[in-house]
Structure I
Amino acid sequence: MVEIAIVDYGVGNIHSIQRGLENAGAKVLVTHKPKELKSADGIVLPGVGAFKSAMDSLGESAEIIKDAASEDKPILGVCLGAQLFADWSEEGGKTEGLSLIPGKIVKLPKSVKIPHMGWNSIEKKQDHPFLSKIKTGDHVYFVHSYYYEPRKNKAILATSNYGIEFPGIIGKDSIVGTQFHPEKSGPVGLQMLKNFVQMSK
């Protein structure tokens, strides 16, 4: 059975994503222990809250995640967890991220209601194993005030629109990040989690 480690660093609603991954057929371990993160077939980085406090809370797990990325281990970032893949964020002053997918995190424009909260559709920009059986027009659940601005468009797997077009899913090799919460996105989100489990086999 595929073993997925959810990084437990105190900033995430871990229970719902744990249930989603278990429903997708994975054995799930919630941990911050380096040995357990290293031995897992795939890693999920959840996150709710502010960028700087999340990076501070990651501690030594940050290096484990970077090492896993260099070894092409599948890594899924969810919401704030996905934003941590960036080089830096402008939230709360410039804060450095994990630098796994080149880009920065910027605030949604003042012209829209912040946070962007609720169901919204995605538009696929390219094929990827994470998007197997997912189609343009599928709806997913967002809660965010900032978004990923990748350095290269090839990192954008799918977009969404909220006053502006912004990346809903970013990816590079075996690393994928969703700006939305797949664990709260019904059958579409469960399919994505199943796809991630398949990627981790």
Structure II
Amino acid sequence: MNMTWLIVIVIVALIAIIYVVQYNGLIKMRTYVEESWSQIDVQLKRRNDLIPNLISTVKGYANFEQETLAKVTSLRNQMANVPAGDRQKTMAVSNELSGAMSSFFAVAENYPTLKADAQFTKLMEELANTENKIAYSRQLYNTSVANLNLKIQSFPSNIVAGIHHFKQGDYLQVPEEEKENPTVNFDEFKGFDK
């Protein structure tokens, strides 16, 4: 009888250890997802902080296209007003802002004196670096979500995930327009004052 109890105790202890290891693994994966999102959030804030300086620098060039400035400013303000937990909306506005910034830089190419401005050049470099960090952070986030989702779907952690109501993460999607080949029309830039 003692041997039977010993076997039962060993089996129960083994199940408890497996359960705790799986639970801790799920917590770890969920924490990685949150951490990678916070990296995106930090870079988005940095970009939002740089944009007013860039706009101030460009406003000194009276002929700079006002519609482009207005669009960048509007999207920056939208970005600041997105509810904190709405990741998909945050990234949708961020994608629009990235597109507007690309247009902004394309228009700036037509202003040699602006391109020669040291402050403008420095801000452009900082924004380009920030855009790269945002792209990297998005990749890290999607990798973290993939790892969490895999853990939630795999046995035996799927049992623990179900008991504790772990939810699968949502991937950040690339907008459809970014999947298309870009078309460049140089006729759009004719007539700009330089």
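Remarks
- Given 21.6 for mean count of other Cβ atoms within 10 Å over residues 3-10, calculated: source structure among I, II: I
- Structures compared: I, II; top value of FRET efficiency 1/(1 + (r/R0)^6) of positions 131 and 163 (r between Cβ atoms, R0 = 25 Å, to 0.05), i.e. the largest, recorded for I.
- Identity of the structure behind 96, 30, 26 (criterion: Cα extents along the principal axes in Å, calculated), options I, II: II
- Label whose coordinates, when distance in nm of label points 7 Å out along Cα→Cβ at positions 19 and 107 is calculated, return 3.4 (choices I, II): I
- Here relative contact order in percent (Cα under 8 Å, 6 or more apart) was derived from just one of the structures I, II, and that gives 22; the source is I.
- Computed -0.49, -1.05, -1.09, -1.20 for log10 I(q)/I(0) by the Debye sum over Cα atoms at q = 0.14, 0.24, 0.25, 0.29 Å⁻¹, for residues 67-122 alone - originating structure among I, II: I
- Source structure (of I, II) for distance in nm of label points 7 Å out along Cα→Cβ at positions 59 and 83, computed value 2.3: I
- Highest-scoring label, criterion being distance in nm of label points 7 Å out along Cα→Cβ at positions 27 and 139, among I, II: I
- At a computed -7000 (helix-only ellipticity at 222 nm (-39500 (n - 2.57) for each DSSP H run of 4 or more, over all residues; to 500)), which of I, II: I
- Looking at distance in nm of label points 7 Å out along Cα→Cβ at positions 35 and 147 over structures I, II, structure I comes out largest.
- Label whose coordinates, when distance in nm of label points 7 Å out along Cα→Cβ at positions 11 and 43 is calculated, return 1.6 (choices I, II): I
Values quoted throughout were computed directly from the atomic coordinates according to the rules given, and no laboratory measurement underlies them. Predicted model, so just to flag it, every value in this text is computed and none were measured. Cβ atoms are built from the backbone, for glycine too; each structure is taken alone.
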